[in-house]
Structures are given as structure tokens and as C-alpha cells.
Structure I
């Protein structure tokens, strides 16, 4: 994607307005003399630069003396430019207008989206605003339109975990969840899961806000266009369409969770995502949402919990000896017997970071009969974890250790991602 955009040149020299390089007085003089681009042109330039560099997010962060513009790369933030604080409001208004938000509302968070075309590529940008001490903070999430839906084999599952996932997906009914923190690739995994089991014999309907990937084999129901048409309304409506498989964008509240469980209870395979801190903990999050224990015990078939870690750049990969700090790290004892460790030295291809691309690390929880009994009894999390381990469950730490041992990621990156 980045290669296709390299020949597109920018039109606004943002560096001339960077207050870390030029005196604020000089920049203000340029503003007064009308020698500056419009706020629209500056926003377009910022978005173009971020897309060309492969960023996933853009953050406009107003501070006391400046407007910091930073980009998100694979979970790491990188500075783009520091602009004069005076233009913070103008840029925010341009972005809010593009996202069909209320430009006059500055005291409440808002969410929206808009589309742009750069070269031959189309992008969806999700916009989120929140009032902060020195103005409005704006975040943009960059999504390429019509991107190819991944295959589950490409998502970094170990052989054992891939077999577990596919076994769960072959069930005719039940609730299957992909969980993790924000930005952990949950949507990518749930789309790939639906793609893995789709066929011309199955009636597949999705309910999403927004629709992230177009699926030729499914009927996709967008919600959020009209606030009177909610996830719950859509779910109840499509149950009368006799689906075999339902994909629900995200379970965010009790009502959505209850209707999703109800859909699974009435003979459908329901796939969805939700925020969670681990696979077993997802059970308690669902119970706390208000899903009755007897419904959850009957319908939940499995949970995938995942996080993303950066992959070592293959162009500059090298073997090295662990540092003293890494050797005494919290999880390195799990690598006893491992003698070879790898890292990226840093090269032009990876921008000197030593990392290129990301992979997911997972834990896959298959709900067994003992766990169903414990869920029905609302037993403690310790008892549920014991039952899970007895059924062959492996934690995300074990999967991460395997990826370190096989040279996919580093000890430092694993510690950064999981603490």
C-alpha cells in the first residue's frame, strides 16, 4: 500500500510551521501576512503523510503552548509535527466538519467517520473528539477500504490454537467471542473466522457499526446511520431471516449481550467481539453485563483472547545475548533451555526500529462441561481457570514464549505488550 503512494507529493511544508524548529513570532508573522495554507490544506497534508508512512492512527493533541500531531504505528506513537496552538481549533473544526460532527459542540465527546481517496486507494477515517484542558483532542483511525479479508492461517495462531479455533467454528450453534484490548485486531480475527466457515449453503448476516470489510458471501446490516436503529433492533430483525451464522460487530452493553446469547440459544452460530483482559475473565464480564448464568452456560462455546506484538524485521534480524534486565524479567523463566534469542538490528526497511509488521499472540478457551457447571453455579474465577487448564487451555504468555523462541518477536516487545 505504501509503495503505491510514494509518488504522491505533499503540497504543504508542515516543517515551516513546526514551533520546535522556528520561532513562534516568525510563524505568527507568516499567519498575519497570509503566507500560510488553509486549515483544510493542512489537515489534508497531515492525513497524506500519515497514510504514506503506513500509520494506523493520527492524534491531534492540544497542549498549553502547542498542538502536537502524532501518528500511531503498530502500537507505538511517533511525532509528526508541533504546530502553533492558535490553529488547534481551526484544524479540529475542519476534521469535525469532514466527519459530519457538530463543529460548535466543544464540551462533549463526539464520534463520526468520513472517506477520502488518495491516488487509487480509498480510506475510511473514524474520528473521535474529546474535550481536554487546552481544547479538543481529536483522534483519527485509518482504515483502507475494500481491504482483503485475512485468512485465519495468516493471523499468527499456533498450530494447536488454530485447530482449537477451527473446531469451535465448525459448531452449528453457540456464542463465539474474540476479545482483547482496544486496537488488538479483534475485528480482523472475527472477519477471518467468518470467512473460514462461509459457503454457498449458509445464510450469513452481519450487524456492524461501521462495516469495515465488504463480504460478498454475507448480507451486511449497518447500524448507527439512524440512531433509532440499534444493534439490538437489527439483531432481533435478522433472527426472522433464518440465518445460520450471525456476526455482530461488538458486544458493548447488557442488552446487546443478552440478545446475542438469545440468538445463539435459538440455533445460530453467533460471532462477536468485546473488550476483555483475558479469556476466562470474559465469562465474568458477560455475567456482569447481566446475561443470566444459565443462558451463558448453555450458549458460550469459546473465547479467543489476543494482543498484538511487533514482529522482528527479517531484513536486519540478528542473534544476540539477552541483556541483564531481560534475563531477570518476569516471564523469561518460562524460556528455560532457550539459548538463541533474536532482535532487529535496525535498517532502512524498518525505519531503524528493528520491527516490521505485527503478529497476534493468543489464548483460546474451549468451554467444556465442567466449566458450564461452574458458570451455572457462578463459581470463582480460580475454579474456572483450574477447569480450563484441565481441559488443555494455554495462557497467552505460553503462546508469547513460543513466538520469542521461534524468532518472531523479542523479549523486549513481549514485555512492552504484556507488562
Structure II
């Protein structure tokens, strides 16, 4: 059994309306996928996917050349192959053995895996729309972004009032809390909303003492991405309650078993379509401490290129027992969305964003990186009550054109 051929196919999978109109500020490239189609000498075909501009590991020409002609089982554990190629190899080997992927990873520890709904930062009306759909589809948790360009306290209050008691909220700051002096009082005020279940990276993860201080003062558990700072430091200094797990199979199994030794829960974050989401279920099946709801983001897409429906009930999805990943790729759908490889479409053209401050000042931006830079550096005040970000459509006016041209160069601040 050898790897006979590897085909790489780019597709542009459309997103639903609400995710798209918000993600276009920051990650419009999430619609782009590269499928890896691996054919073995026994005729078995394995398929995996990579999000080329958002992935823990890109598939390179060198990786493809390195494994072509090799026995797939001898190379599939190499995380450096990239997401789609490694996934496809596990799919092909498991199919050849008439076994599900989880059987290659270790003992099955669960039959159902926890799944969470994800959304980027949005106006609260869009958050409520997303959560309504999530609840209708059987989800019980919502992971989203805590951002200083929205009035976070108002957002959490209104969202909490709009969802049932069993539905939980995870807030990811991506370090925007900056320091305990900002993050501690903000999080303590937000903890009065009992539906808030997890804080993710409220301040810089490398701030070891600052994170230890937060853990001592806050009731809601804190999650950190693994390896920021070094995993050993995170574990030994006990700076968080659990982890966000990304990376390849070998990394996930190794880090996951260490988490089990120290009784630290984590969620797997494997972003993609239903294909990647189903693959992630197999990893969850083999890791005892993959207890927190995994983040796949597959619900954002208006279409899918696998035939099997994605089913969630009571926040859980069943672990597949079919051979391989356990889904059927619809090649007609792949062809429908097939494209040539393209450059990262960022920043997205024609965007003008207005930040309204309660003081009456207005700030203007053309993409989210400008917001990240301004708030991360402390140039703009963090988490001000009454602040709000709005997209301003092109009305053909000279004023719009002036502001857009100026903001393309650098943010504009006007009284």
C-alpha cells in the first residue's frame, strides 16, 4: 500500500449572510479551502482540507513530494505535512483497515463529543440572531469575541436576556483586556451574568503573574491557547484553568495526554467545513480531557461539500463509526465551487468603519487590523461604555470618499 497520487483542489465555499457581513472586516478569506485528495495503490481515496490562510499547518509542494510513493501509515503522524494532507492520509489508512479514524488514535473514551457555536464580534442584534439559530440546531454554548470597539457590558446583558438559562457564553478577549487593572474589574462586573462560562485569554498569555492574579480574583474559568508561554510554564505555574488545543494529530495526542495528567480540560479548535469538523470528532473520541465544547465553525457555511448532515443534540454530536472520517465527499459540489489558487483577499476593498465614542468623537477605519493595532497598543481606551462600531456604506458622497482614502492610509479621528 503506497501513496499513488495527491491532488490539491481549491474551492470558495460561501458563508451565510450574518457571518459574512461581519467577518469581511477581518477574515474574508475563511471562505477559501484547499482539498487534498490522496489516492493509494489499493484504490482507496482519502480526503482532507486546509484553510490556506487560517490553519495550524499549510500543505506545501515539498510535503507532497516528500510523501508521494511512501506507505501512508509511515508518514501520517508527521504534523509538518499540514492540515489537509495529514487528514487525508488518516482518512485513507482508516478506510483501508475498514476502521474509523478514532481507532487509529487510541482507546475510545466517549461516544458523543461536546460542540460549540462560534461567531466573530458583531452588533448584539447579530449575536442574538446567531444564538437563535444555534439553539434551533441543538447547540448549548456560544463562543464569541470580546472586543473593545463594542460596548461589551451592554452586549452581554442583552444577549444573556435573549437566550435560555441552559445556554452558555464563552468570551474570547484575544489579550484585549491588556492588563489585570483593566480586565479584572470588567470581568468581575460581567460575572454577574451567570450564563458566562469561560474567559479566553483576557490579557496577554505571556503575562504569567498577571494571569495568576486574575485566576485568584475571578470565578469564571480562564482558557489559554497551548504554548503561549511554553506549555511547561502554563502547567507548572498553573496560570489558567484549561486550554484551547490546535495543531496536528501528534501534537493533539501528546498535549492532550499531558492535560489529562494534570486534570486540565480543553477544547479542540479545528476550524473548517463539515469534513474537518467530523474529523475533529475522532480526536475528541480519543482524548479524555477534551471536555469543553470544540470549535469547528462549520455552521457558518451556506453549503457543504460532504453529503452527510451535521447533527447536534443537547450540545453533543455522535462520534462516527464508519470507516475513515465517515463522510462522503460530493465531488459535484466541489466542482461547483472550484477555483484557481488565489492570494489572500485582505483587506477587503470598499469597507469604511466608523467608531462612535460616547464623547462625540468619531474614528474611521478600513479594516480590522487597524483596530487591533490601535487597541492592542493602548492608543485607544479599552472597553468604554457606550462605544460602538458601524459599517458605513458608500453613498457616493465626496465626504465618504475622503474618509475612505484617508483611513486606507491610517485611522482617522474627528471630533
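Coordinate-derived values only; no laboratory data. It should be emphasised that the depicted structure is a prediction, and the values quoted were computed from it without experimental measurement. Cβ atoms are built from the backbone, for glycine too; each structure is taken alone.
For which of I, II does relative contact order in percent (Cα under 8 Å, 6 or more apart), calculated from the coordinates, equal 19?
So the calculation was done on II.
Here P(r) over Cα pairs in 20 Å bins from 0, in percent has been calculated and equals 25, 56, 18, 0, so which of I, II was it run on?
The read-out comes from structure II.
If distance in nm of label points 7 Å out along Cα→Cβ at positions 276 and 396 is computed to be 4.1, which of I, II is the source?
Going through each structure in turn, the value belongs to II.
Quick one: Cα Rg over 2.2 N^0.38 Å, for residues 300-355 alone came out at 1.73 when computed from one of I, II, so which one is it?
II
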